[in-house]
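Student: Below are structures written as structure tokens.
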Structure I
Amino acid sequence: MSTLRLLTVCTGNVCRSPAAAVMLREAIGRAGLADRVEVGSAGTSWEAEGMPMDDRTELALEHAGFVRPFEHTARTIHLTELLAWDLALPMTSAQAQSLRRMAQQAPRGSAPPEITMWRRFDPAIAPETPETEIAVEDPWYEGQAAFDRTIQEMQRSVPAIIARVEELLAER
């Protein structure tokens with residue numbers, strides 16, 4: 001039985017995508033799928049490479065009931081690594097487009113991941129809503145309250161993402 005690999009993606013890989021990875025790891029564990037699913041995170045920009053998770057993100061996760069420590073080192077996604085994942089979950093349409101452009105450079109015969117925006121799984125989002133309107137906005141330039149709101153918003157997508165994970169596992 002092969003492992004299903006999920007990748008969360010944001011810009012710098014210090015706020016949204018590592019928080020998303022924390023949320024998914026916990027939900028996957030609760031669903032009894034931890035031995036079948038791997039979760040990672042990466043950024044589309046190199047600017048924060050090597051940095052830990054933002055302190056405000058850690059505090060927002062703690063406010064939402066997640067338990068520290070949150071092990072994380074920011075990294076940048078590259079084509080070779082992108083091709084190793086089964087499902088990529090970017091936070092914005094720009095990140096989704098960046099991943100799709102990257103995937104187009106894949107060697108013939110390579111299987112790029114399914115690329116679906118994180119909030120496409122939010123039950124409050126109508127299926128026909130354009131990607132440009134469903135971003136998980138970057139709280140970086142805001143205060144702690146924005147980080148807390150971002151985590152709360154992101155949590156709404158987790159149950160449907162887990163349902164998609166179960167579908168993908170059933171297809172294997």
Structure II
Amino acid sequence: MSSLLALLESLGNFLDAGGNVLWLILFASICLWALIAERFLFFKQTYPELKADWLTQWDSREERHTAYALSIRECIISEAKINMSRTLPVINMLVGLCPLLGLLGTVTGMIHVFDVMSVTGTSNAKAMASGVSQATIPTMAGMLIAIGGLYFSKRIEERVSDETHRLTDLLKYD
């Protein structure tokens with residue numbers, strides 16, 4: 001229990017050292033990873049049931065060779081693609097937002113450094129160090145979250161593409 005408290009205290013110190021913008025980055029990161037986890041759970045739990053329903057819907061059709069059947073097939077594939085990529089725009093937006101929030105943290109940290117320099121002069125290195133820390137930590141955090149988020153975003157996009165192709169192959173058009 002005490003190790004958990006120590007971990008939370010060090011996390012709080014890290015967030016305080018990064019300034020207020022780091023709290024925004026933390027919030028964006030929590031949203032990003034929750035959406036990524038939701039998509040992976042979707043593919044593991046919900047998608048197989050939906051896929052079976054779509055295949056049953058298509059297999060229950062007597063005719064599969066008319067233009068109307070082709071339209072229904074395309075509608076099923078479009079519905080599947082929409083369901084699979086439902087949160088991808090938000091994930092991609094958060095991936096792009098994190099480095100920008102890091103840049104905002106850099107700017108606010110440098111403003112803090114310049115404020116300290118204007119009040120105390122350039123001789124107070126300790127006071128300037130907190131501003132430099134406030135400038136670099138959000139940048140690092142924003143980039144780190146964006147890189148990880150970008151990797152998983154691309155994996156989800158590839159999975160959507162692969163599953164769309166598989167479903168297209170399974171919905172045979174005579």
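Student: Can you say which of I, II returns 15.6 when mean count of other Cβ atoms within 10 Å over residues 83-90 is computed?
Tutor: Corresponding structure: II.
Student: Here is a further query. Determine which structure produced the value 36 for relative contact order in percent (Cα under 8 Å, 6 or more apart), calculated from the coordinates; the candidates are I, II.
Tutor: II
Student: Between structures I, II, where is distance in nm of label points 7 Å out along Cα→Cβ at positions 19 and 75 highest?
Tutor: Once distance in nm of label points 7 Å out along Cα→Cβ at positions 19 and 75 is worked out for each structure, II has the highest.
Student: One of I, II was used to compute helix-only ellipticity at 222 nm (-39500 (n - 2.57) for each DSSP H run of 4 or more, over all residues; to 500), and the answer was -11500. Which one was it?
Tutor: Comparing all candidates, it corresponds to I.
Student: Which of the displayed structures (I, II) returns the greatest value of mean count of other Cβ atoms within 10 Å over residues 43-50 on calculation?
Tutor: Going through I, II one by one, mean count of other Cβ atoms within 10 Å over residues 43-50 is largest in I.
Student: The value 0.95 for FRET efficiency 1/(1 + (r/R0)^6) of positions 51 and 139 (r between Cβ atoms, R0 = 25 Å, to 0.05) was derived from one model only; which of I, II is it?
Tutor: Only structure I yields this read-out.
Student: Using the calculated result 1.57 for Cα Rg over 2.2 N^0.38 Å, pick out the matching structure from I, II.
Tutor: Numbers: I: 0.97; II: 1.57.
Here the read-out was taken from II.
Every number here is computed from the coordinates shown, using simple stated rules; none is lab data. Because the structure is predicted, anything quoted here is derived from the model rather than measured. Cβ atoms are built from the backbone, for glycine too; each structure is taken alone.
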